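In what follows, structures are represented as structure tokens.
No lab work stands behind these numbers, since they all come straight from the coordinates. Not measured: the values here are computed from a predicted model. Cβ atoms are built from the backbone, for glycine too; each structure is taken alone.
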Structure I
Amino acid sequence: MKSKTELNNRELSWLAFNNRVLQEAQDTGVPLMERLRFLGIFSNNLDEFVKVRVANVMRMTRIKDDKILKLTNGYSAPELLSLVNEGINISQQIFSETYATVLTEMEAHKIYVVNEKQINNEQETFCRDYFSNEISQWLIPLILRKTTRMPFLSDKNIYLAVKMTRHNSKQVRYAIIQIPVNSTCPRFIQLPSEKGKQSIIFIDDIIRLCLDEMFFMFSFDVISAHSFQFTRDAQLTVDDDISKSLIEKMEESLEERLRGEPVRLVYDKEMPSDLLEIIKTKLKLADQDTLGGGRYHRMRDLMKFPKVCPQLENSNPAPLQHPYIKHNSSIIDVIRKKDVFLNYPYHTFNHLIDFLREAAIDPKVKRISITLYRTAERSKVINALINAAKNGKEVIVLEELMARFDEEQNVENSDRLQKAGVTVIHGFKGMKVHSKLILVERKENRMHKGYVYIGTGNFNETTARIYSDFGLFTTDQKAATDAKAIFDFLLNTHKHFTCKRLMVSPYFMRKQFESMIEREIRNKQTGKKAFIYAKFNSLTDTKMIRMLYKASQAGVDIRLIIRGACCLQPQIKGLSEHIRVVSIVDKFLEHARLVIFHNGGDEQTYILSADWMTRNLDNRVEVGIPILDTEIKKTIKDIFEIQWSDNVKARDLTILGENNYVKKKAKKAVRSQTVLYDYYKDKTDKKKLNNTI
């Protein structure tokens, strides 16, 4: 796909990323049941994309100002909306074909996904009993009439649209049923099956089977049900009413989001035209906002498909203990002696939990400060902080409420923490706190010593098992002083501060990175070696991209690993011919951020919470840290080199949308996530051997 300007469009680049996820579902080298789950990830990603990005473009099409209609990448809003919808439709077609292929391959392993017309008598009896005992209590059928308003429907759910007709009569009845999917009613139910076979049915089809039980009071000869799902605009706004707390405003905004304007309708293409027309009319959607699809929707539920065949799943090895941290020993003692670098999920996230638990009961610890963005549903991090408060520690939590789609969880966490005596602050209007920062202040020798943790990913033990992220423990007191200044600023936003060690956006980070890029340019122009190696989730900031173009034109070697959206166009003669970009999509989500500058031979290495996106550099509180420990610097350089050499899961992003796999130049296949685990295991084994000797 050729871009109109020197920048790739962000939305189109994101669609290309989600197609890389879809490639994993198509890859026969991926375990079969994992391919099914990649289909679920693709679907989940697309749902969120439509809620946020597509909804935003749709809002822009309604604005009549030509300056706003014309986007910076050369497309008008209507043009972009058309291209995005076309891309979505193509991807959905590939999704459907891939899903059918995976189901066929599952049948070769005696795993069958069946519908209500494919079950035997025993299975039908089971389904009707299951409906009566587990499902029916959750169902509230809504009768639809052409002359009445549609009852409010939430886009979190999927629905069955029902049509009932009588022969030799013009009488037709319509109804809507919300399909319940919760802890009691999973989306997939395992059926009694013959030995050696596994049969699974969608809850949707059990409901279809039992329509006669639900609507027995109506006289009908034919009854049919067709699924549909729609998406609402997920824009979240918080008003300026100073009489309300931020929590109150957030709760009201969440309620508003539930009632956002419908954006897109996906429906079973077998749905009768009259039934479809009623739904479209009542949701106030035009033809271009609808998409005919398959029998089932909200396919993100495939991520929770039952684990019926272990040999067809990924067999991930257990996370490793860091070689410097012994089981049941003080982590604080280890950090006092040496910086500790963790790379999840290769290292266990328990080290961070244990650090907080130790701090919670350590008599010398006086204060714990932490920024929270997303946490696990039953968070051990939250529990440790509550325990610390109960043990008399001063605990300060910056809880960022505006973490998209996790706001409700964060409001609940905030309430629990405050009830336990924790000081909870919620940031400030117009600026998210996205940093991953902990400061533990401990009294040692009549002085307060700071223990700092800086990470690239959330304090979430659940996602840490599948997200690849970095974390650094340090007792560098310049970093600790900076961390304290950041928390003081968050508590009192009128305070000004400077940092001697840490990089902080939106105040200093952009200028610092620009200065380091300029230095690489000067070094190259004076005949010195110069390079910039970086790894981000997304690269979309126009100013940073143009700085990289400038560096490339000077001859600086630039290597980028970008998982998601990338607006930079590499390998364009005279503009970016010294820039190469790859993307790695594999069983773990690549989420870590790092930057390495050659710096005339004295390499500078950073890990950070920020991508090079405008929102991260200008509108969020983000924190990065230079790596000073020689051993850790080498480890991070090794990580980058291993991932750069990936020739199994790396895609070349030279041509937008092509997603070609990196050609194998090495004699052997290099799958970087597997190599990295072996790399860390080898380090752990050598440490154990040295300790034994």
Structure II
Amino acid sequence: MSARAIVSLIMLYLPLSCFGETVSYDFEIDSLQVNFTGKTVTGLAINGQIPAPRIEAKVGDVLRATFHNKLNTITSVHWHGILLSEDQDGVPYLNTQPIPPGESFTFEFPIVQSGTYWYHSHNDIQIQRGVYGSLVLRDPDKPGRGLQEETLIMSDWTDNTPDRVLANLKKDDDYYSFKKNTVQSWDRVLKNGPVAISNRLNSSATRMGPMDLADVGYDVFLLNGAVQSTIPLTSGDQDQVLLRLINGSTSSYFDVEYAGGAMTIIAADGLEVEPILVKRLRISTAETYDVLVPVAAGQSREFRATSFDGSGYASSFIGEGDKVYAPDIPEPNLFLMSHSDMEMEGNMGMDMGDEHDGNMSMPMPRENHSGQHQQAAHEGHEDLPSHTDHDTHTEHGRDGMGEVIEHMTDYRYLVSKKSTALPPAQNWREVELTLTGNMERYVWSFNGKTLREENQILIGARENVRFRISNTTMMHHPLHLHGHFFRVVNQHGERSPLKHTANVPPMGSLVIEFNADDEKDWLFHCHNQYHMKTGMNRVVSYQSSSLFDRAMAAAILPGDRWYSRTDVMASADYFDLDYSIAEDRNEFSLEVDSDFDNNHEAVAKYSYHFGRFMSAFAGAEDKKHDGESASKAIAGIQYTLPMLIGSEWRVDDEGDFRLELDSQLQFTRRIGFDWRWNTDEEYRYGLFYNISKRWSLNLNKDSVYGAGVGMSFLF
């Protein structure tokens, strides 16, 4: 049965009291001049607002929202976490046609769920420029708590365009580490002592580069479009406020904390959970949480959202009066974090074994389109493990609610209000997904393949589907499934929480399960927009009803496929040019160096990248040294050795073999040393000083061209 048919049946059998009205909104998407950093740049806005206006409706209403595209490019709107028919989901070409410049599109669908959600563009990382807004859906059968409600939507902002950000990431894997001052140079490694030294040597031995928590160095972070704001209390005698928290960022995670004491989590991704007291909460990209916070007359208490890489924060002060500040969150010390630490902290995968009938495998029912769980509520709490079994950083709570969690970073504490068990009679389908990537080339993928190489995950209707997900990368990945809720399997068995977005930490694992009770095609992707655009997404297709074909597959691919990199070094004695243009697997490159005495070497080649550590190449070399000229065809492989030493094993058309090795050491944030050597007894080594990530001063010694002082430019 289709989603539309299910929704129609729900509307037919809902009590008359649930029937609402058609709630209509009319929006314009247009460019807007903004200044968040002291510099005026062009952003994108809905009705002249960043974030976009809040949309509100209630269960039983029909939401009708018309968007007029005033931009000179296409745009779109996706309803994040909303259960609806696939043609209203808003993914361009897959579900809904994009809105062309100068044209309009009207979305219309019944509201069948309540909670905190959001909407955003699904085109060209337009979230980064401002096309995102909050969505609050209410249940008329639940009168609410009678509290003041405030919606806080978090976001990240850079004055650079998303295309420029992605180009920077493609040019240099630690481009934004320099901006954030998080370059993991050896002076800082030594300063942090033996543990840091051991971590660096161990990671280099396993060919893992220095870790960072976030790809992009943002200029500012925002709450409701401001770095700092004040929210007045509407009543002087209230003691709590409900905050609807939305991480509407492009790629950022936030640790949120409140100056007035512990926050009480009452909902996650729009669905109610057993109340949890937390001092600090990590919210992954695209997640939502509802929390209750204590307030007091005469005080202005800070709610602070800090980027989890420590690069900045935004604040909203709740109430008016004497300011009470949230505690500063220490910047994470990446030098003292090892890969094994991250694996232990990040492993949320539960060992299911081969059986599906145990308590731990009680699968997710995705909520059906009535917004109600298919199973009756689980009764009692006697069988639930104590939180203190899983985290020692807790303290006694208040009002009999249990302990206060110091810092909640995963889903072990989330307990659904009701059973989330999947239909026991349905067949099971298991899908193994490994999160893979190449930070050096900035390519992200599932099972080693990008969307361009493999685009579908096939499932059957009325199946219980289990995704076993393992993250082999050093980055966090917030995974989002369109049109469905899934169970995040944890120790709470049949009351494992339902979510639409879940984070998989570096070197960690996760098991999610859902009831395949829909049809056609739905996007599944990393909600870090830069990871998604470079390949970490798939289309989940119902085999019997899928409309996905070659034309659609081609249409949903990002338009920007090839990225170029040019590095020019010029000195008094010689110059060197390295140019490449590359996509997921394929790369064309040209390297030319020459002095001013008729010596030169030029190598043009094509490379195919098998994965992070190995590529094969073929090309041609033209060389003139000391009056001797030679042109030859070459072929070979490039392979990354332990200690992050690059190696090139090549043979030419005369059968001569050559091995070349190269590496780079970063002594300080600005000073480094690089070298290369080959078995033809050619070598080059030198010091460089980074003025910025684009400009550097160089002092080099080359076996052919001699010594020289020069300058490099990366573009």
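Starting from the value 169: which structure in I, II was volume of the Cα convex hull per residue in Å³, for residues 203-498 alone calculated from?
Source structure: II.
Looking at structures I, II, which one was mean count of other Cβ atoms within 10 Å over residues 35-42 calculated from, given that it came out as 12.5?
Structure of origin is II.
When P(r) over Cα pairs in 20 Å bins from 0, in percent is computed for each of I, II, which one produces 16, 47, 32, 6, 0? Don't skip to the answer; put the middle values down first.
Details: I: 16, 47, 32, 6, 0; II: 16, 48, 28, 7, 0.
It was calculated from structure I.
A value of -11500 was computed for helix-only ellipticity at 222 nm (-39500 (n - 2.57) for each DSSP H run of 4 or more, over all residues; to 500); which of I, II is the source structure?
I
If semi-axes √(5λ) of the Cα gyration tensor in Å, for residues 155-298 alone computes to 37, 20, 15, which of I, II did it come from? Show your work: numbers first, answer last.
Working: I: 34, 23, 15; II: 37, 20, 15.
This figure was derived from II.
Check the numbers for distance in nm of label points 7 Å out along Cα→Cβ at positions 187 and 411 across I, II and tell me which is largest.
If we compare distance in nm of label points 7 Å out along Cα→Cβ at positions 187 and 411 over I, II, the biggest value is for II.
Mean count of other Cβ atoms within 10 Å over residues 619-626 computed as 22.2: which structure among I, II?
Going label by label, the one that fits is I.
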